[in-house]
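So, here come the structures, one by one.
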Structure 1
Amino acid sequence: MIKAFTGKVVSLKMNKTAVVEVVRRKPHPLYRKLIKRSKRIKADIAKDLTLTLGQTVKIVETKPISKGKFFIVKEVIK
């Protein structure tokens, strides 16, 4: 099963790499209140995409590209 997430671009300082923050909401195990949990994922940028900070993008899992990169930016949502 291929993982796919949507998140916000928070950094473009690396070459051909975007850092995407994925926020998910999960219930507290005891109190059941929804808690926000976020993760910053490094994603490879395709040649034809131009990204800016704050854009919402869809990322999908792929084979390892480097030591810390396992996702690629598939499309820009906003």
Structure 2
Amino acid sequence: MTPVAGTPHDEWELDAQGPVVVDNLGKVCLVNIIDTTSRLKVESYPCIGTTNPPLETYQLVLRRAFLTIGLPRRLSFDL
């Protein structure tokens, strides 16, 4: 059974949006971290020119969120 998040920063969800075509940039894929309780967008990072962000991009987005906000109790991933 999956635990239910009850307070902010209990659980963050890491997910990449599908690519969107942006004028003068081409394909842009946003990697987002959202707090599942408050729905706060903890971090959002654009990955330009790809439909499948590399592992290093996810690591960077997590690192930025941890340094800015702190650590959540758990992370969930959209697989």
For distance in nm of label points 7 Å out along Cα→Cβ at positions 20 and 44, structure among 1, 2 ranking highest is 1
Matching 1.04 (Rg/Rh (Cα atoms, Kirkwood Rh), computed) against labels 1, 2 points to structure 1
One of 1, 2 was used to calculate helix-only ellipticity at 222 nm (-39500 (n - 2.57) for each DSSP H run of 4 or more, over all residues; to 500), yielding -5500; that structure is 2
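Rule-based calculations on the coordinates, nothing more; no lab input. These figures come from a predicted structure and were not determined experimentally. Cβ atoms are built from the backbone, for glycine too; each structure is taken alone.
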